[in-house]
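For reference, the structures are reproduced in the following blocks.
Read-outs throughout are calculated quantities, based only on the coordinates presented, and are distinct from any laboratory measurement. All of these numbers come straight from a predicted model, not from anything done at the bench. Cβ atoms are built from the backbone, for glycine too; each structure is taken alone.
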Structure I
Amino acid sequence: MKHNTNNCFIDSVIKKSLYETSLKKIDSIIDKIKNTKDPLFKSFLNQFDIYEKKKINKLAIYHQKNFKDVIILGTGGSSKAGRTFVQIAYRTFGRHPKFPKITFLENIDFQDFNDLFKKINLKKTGVIVISKSGETNETLVQFLVFLSKYRTNFKKKKIQNHFTVITKKGQSSLRDLANNFSINVLDLDSNLSGRFSAFSPVGLLPAAISGLNIRRIMDGAISFLNKSLKKQEKIAFEGAALHFAAQKSKINISVLLTYTERLRNFGYWHEQLIAESLGKNNSGFTPIHSMGATDQHSLLQLFLEGPRDKLITFITLKKQKDQIKINSDLIQNIKKLSFLKKKSLNKLLDFEMDKVCNLLKEYKKPYRTITLKKCDEYEIGYLMMNFMIETITLAYLNNLNPFDQPAIDKGKSIKIR
């Protein structure tokens, strides 16, 4: 993974001196990470050790052998990492024919439920219910709807074969419901924040069911973490220092611009990571996820001629060969399209990104680039850990706790009357 920040200091929109000053604080933050006593941070680090990968893989195989569809009920941090991994497995349009189709239900729109129940065969459907607190209103309602549907169609003893619950240890409404039907429950550490739980069963079980090698995901994440703490990998710390300098330069919007469809859901995961970790004490960044080249026909106008309040991060894949090229015979009589002759789709997409970079330079808007070698299990684990460490470091530079979300918790405590 390569990181280029050369174009972040165009016209001194972001002052390089602030960036360099921020970098000098990194050593103390690394020491803080290594010696942390914060139970929330420890839970984040411990997820690499306490969750049995063999148990997750065994449960994944059960779902692969018994179900054509797997429905995952959950919202926010209970679904976004799983969606990210599954999209890596499915690419853009499909799934592996040997594995179940995975559908994520995050909302409680009744029409979604009506449509879904028309499409699935309950006998060949598994349901995974995820809520760390076990008290998330939307997830509990979703679970109750599915329980009701299964109770109408199956004997009580058979219902348990279709459900798995993932929630924190200890009493909760979700666990009580699961116990009523003898449903298998996977325990989560109660101190593990949802947006940081990608490498627990929350993210890894959907990944394994979709056919991904979860050991490789873990290897990528652990490799990045270890290299960062040894200062062999500096991308996350550079990114945090850059955003801190941007804040001091009155930039408060962080745009993630991805140039591969396989990272669309990663962008949504990143939005939650930034918003919940940094949006505190009347400060923080507003995260925007944008897709290239699609949003060049919508948001780019704002990025170029709008206010200088944005720092743009491009994520792209290393230049790759592809077999899809424009057939020259189709355009031989059309002069305006002659530039497309024998061009591959990858080359055209690279051209679109380069064009946007040059336009940002022209309009003196700051941006950085992150280039991935490929889009596989190892690289997505490496990339996600990069942004986790970057976000944690930026929070510490701002004297914030990256792991709590007091305003969200307040909202969850409000019940319908």
Structure II
Amino acid sequence: MQRPDEKVPPDDLESSTPGRCSPSQEEDSEPPDGGRRAWLQVLCMHIVFFNTWGVANGFGVFQQYYRQTLTDQSPSSISWIGSAQVFLLFFVGVAAGRMTDAGHFLVTFCCGVFLQVVAIFMTSLATSYYQIFLAQAVCLGIGNGLAFSPALVVLSQYFKRKRAFSVGVAAAGAAVGGLVYPTLLDQLINHRGLGFPWTLRIMGFIMLATYLPCLVWLRPRLAHRKTGPWIDVSAFTELPFVLFTLSFFFNFWGLYFAFFYMGTFARDKIGITDPIILIMILNGVGIFGRIIPSIIADRWVGTLNSVVIISLAASLLVYCWAAVSSSGGLIAFTVVYGLLASALQALFPAAATTMTPDPRRAGTRVGMILCVVSFANLTGPSICGALIQSHDGSYLGAQAFAASSIFLGAAFAMATRIAKTGFFLKAKV
């Protein structure tokens, strides 16, 4: 029994304070799976998706604009801008994830936001291909990676049972951004006559303003890990981790072909004069595609099981794309593909955070997966562009490449499931 005049040790005082947990208590506790603080992280991650993947998913508008202004560049060369941007978003995940594990989340995240805003303003000043590439591909890509990977790790610390749903709600920000930013570009440049430079500056101010809540509320829950390697070599001895990484390498190798080339396909092959509506549809349906499959995955099917089913469906759909020859058929394809592709984009980070038994190593392992997948994003759209160019403008070879890549992703996802649970069909994983 403690005497009334006995002083309480600081550690005991902290742990006895209502509503507070010491780092060790919080580290040992289960994720809250709800509550005001947890849902604020979802809101902040929604904003991060809005400003990273939202911009990347809307690159089709930039692809069309640059084809008109950079007349000395081929479609494949222009697609390298978007490919390199997404590549760096993933590639810097190793460093960003490890920095987050080591307790440097805020510094890493703030550097990412700073580089993103600077990149947008520098793109507004660029007048040549190499200047645009350095600003929009290199600087923006690095900034995206430094903001996205740490924020994803933080969100995973707050949810376990509802992880797929929370990530799905957050990932819906990519669909919102994929609607807002392309619409902004199209309206201000093509209909308001504001011009490309000032449109990009307005985009930069929107990005800066929306990030302010993240700088206030986005915070890790677990105590940081001060020591440890930048790469967790032991992960490569775990078969499910290796197979899962290969699964999403192949999925993302073919996934972004439609996002980059939907507009040019609509104009060149179908004769649609204003294909911006297709990019809007592709990103708009992603709001439902990210949330609904995530709810189903959490409650009934399981995240990895959902990945297998959706990857297989997406690959079959892209094979069917070759038969599309009318505007109605292309709109139908765009709606269904937008739902499936956005579901994969949402389920991928949710599944990636489960590929470690130790939540404190989540940043390192997620970063490793992102790094490997980055090479798929770098080369996939450019390979498709080169196939289109080498086949005299025919999209058939590129469509077959994208569909086959996603099919391999589905096969490796099934192999991951078997490696984790065996051949037990009813396992929710």
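With distance in nm of label points 7 Å out along Cα→Cβ at positions 96 and 368 derived from the coordinates and found to be 1.9, which of I, II does the value describe? Among I, II, the structure yielding 1.9 for distance in nm of label points 7 Å out along Cα→Cβ at positions 96 and 368 is II.
Once distance in nm of label points 7 Å out along Cα→Cβ at positions 216 and 384 is computed for every structure in I, II, the highest value turns out to be that of II.
When semi-axes √(5λ) of the Cα gyration tensor in Å is calculated, the result is 38, 26, 18; to which of the structures I, II does this value belong? It traces back to II. Highest-scoring entry among I, II, by mean count of other Cβ atoms within 10 Å over residues 328-335, is II.
So helix-only ellipticity at 222 nm (-39500 (n - 2.57) for each DSSP H run of 4 or more, over all residues; to 500), computed for just one structure, reads -14500; which one of I, II is that? It was calculated from structure I. Going by distance in nm of label points 7 Å out along Cα→Cβ at positions 56 and 336, which of structures I, II comes out largest? With respect to distance in nm of label points 7 Å out along Cα→Cβ at positions 56 and 336, the highest-scoring structure among I, II is I.
As an exercise: distance in nm of label points 7 Å out along Cα→Cβ at positions 160 and 344, calculated from one structure in I, II, equals 5.4. Which structure is it?
I
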